[in-house]
1. Among P, Q, considering only percent of Cα pairs over 15 Å apart, for residues 44-107 alone, which has the greatest calculated value?
2. Looking at structures P, Q, which one was helix-only ellipticity at 222 nm (-39500 (n - 2.57) for each DSSP H run of 4 or more, over all residues; to 500) calculated from, given that it came out as -24000?
3. A value of 1.9 was computed for distance in nm of label points 7 Å out along Cα→Cβ at positions 12 and 52; which of P, Q is the source structure?
4. Rank structures P, Q by mean count of other Cβ atoms within 10 Å over residues 60-67 and report only the one at the top, that is, the highest.
5. Thinking only about relative contact order in percent (Cα under 8 Å, 6 or more apart), which of P, Q has the largest value?
6. Supply the structure label, taken from P, Q, corresponding to Rg and Dmax of the Cα atoms in Å with the calculated value 14.4, 46.
Structure P
Amino acid sequence: MKTVILMRHAKSSWKFPELADRDRPLTKRGEHDAPRMGKILKKEEIIPDRILSSTAVRAAATAEAVALKLGYKEEITYLDSLYMAEPVTIIEALQTLPPEVKRVLVIGHNPGMEGLAQILGGKVVSLPTAAIAEIKIPIKEWTELNYGVEGELVGLFKPEH
């Protein structure tokens, strides 16, 4: 059994129109929500063995804040391929994980995160900024992960405002 934790990046700013989309920073709300979601994961004992993040500034900042609150000691893996990724691309990234990784946190963007949550968890879920979906997957090796694998959505966490 493996666990995929899908997290949409925290709220990002549109305040600087000259910035490229991937360079947009977090808003004050995003800076507040990201660590709060890390605290929730820690409280719920949903601690990842690995964190994968999009290279977008807003996703990387979210990953770093969550990792800090989790006490995560490993390196965060930043993947350009996760920037605005479709579900198939996220699955391909997960398929490369070594078998000893039991639980992975993926921080990325919609609509790919919601799409993958639906595909793997079997339910339509809304993932507003900083929301998290925890999905248990009945596989032994990450290479077994594909669109046909039916997992179970076991947790859905959203920041409260």
Structure Q
Amino acid sequence: MNLAYTSDQLGRADEAIAQYRKALQLEPGNVLGLNNLGVLYSKQGLYDEAIATFEQALQIDPSNATVQGNLANARTDKATMREREARIADARKEAEARPNDPRAAYNLARVYAALDMKEPALEWLAKALELGFADIGFLRDDPALAGLKNDPRLTRLLEGR
């Protein structure tokens, strides 16, 4: 378990996961190891694996508050991820259904920006502008784009507009 923990602390999550798995084969009832593996899964966005691992730990130690909290967090994070994915999918579907509509491209850019996904947000803003999105005043003041306001790439997109 110590080697796995050290790998995690060094930022080698994949190694740490593999090492926790090996250690847990030898000691499957190690709640601390299961908890730490679940945390790693959560950090990697592997929420189903994290939830299953935390549940396994709670079968061994049902009153472990740390594991209970981590399980609750993993479930919340999974729900949040699903909501984000649904918002993106809905906006992308709209943009694909109306490929020449600057407002549809702009709306997808807003969703990405609101989720702090700068690269696709800027790509879709550029597309909206190419398609003729003309309400630059609204774009400059749009609170959904607040995370992009200090990005020089946004400044470049808006130059001369």
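Readers should treat all values here as calculations from the given coordinates under stated rules, not as data from a laboratory. Fair warning: this is a prediction, and the values are worked out from it, not measured in the lab. Cβ atoms are built from the backbone, for glycine too; each structure is taken alone.
1. Details: P: 48; Q: 61.
Structure Q comes out on top.
2. Values: P: -9500; Q: -24000.
Comparing all candidates, it corresponds to Q.
3. It must be structure P, since only it matches.
4. Details: P: 23.8; Q: 13.6.
Structure P comes out on top.
5. Working: P: 32; Q: 12.
Between P, Q, the highest calculated value is found for P.
6. Working: P: 14.4, 46; Q: 21.7, 65.
Derived from P, not from the others.
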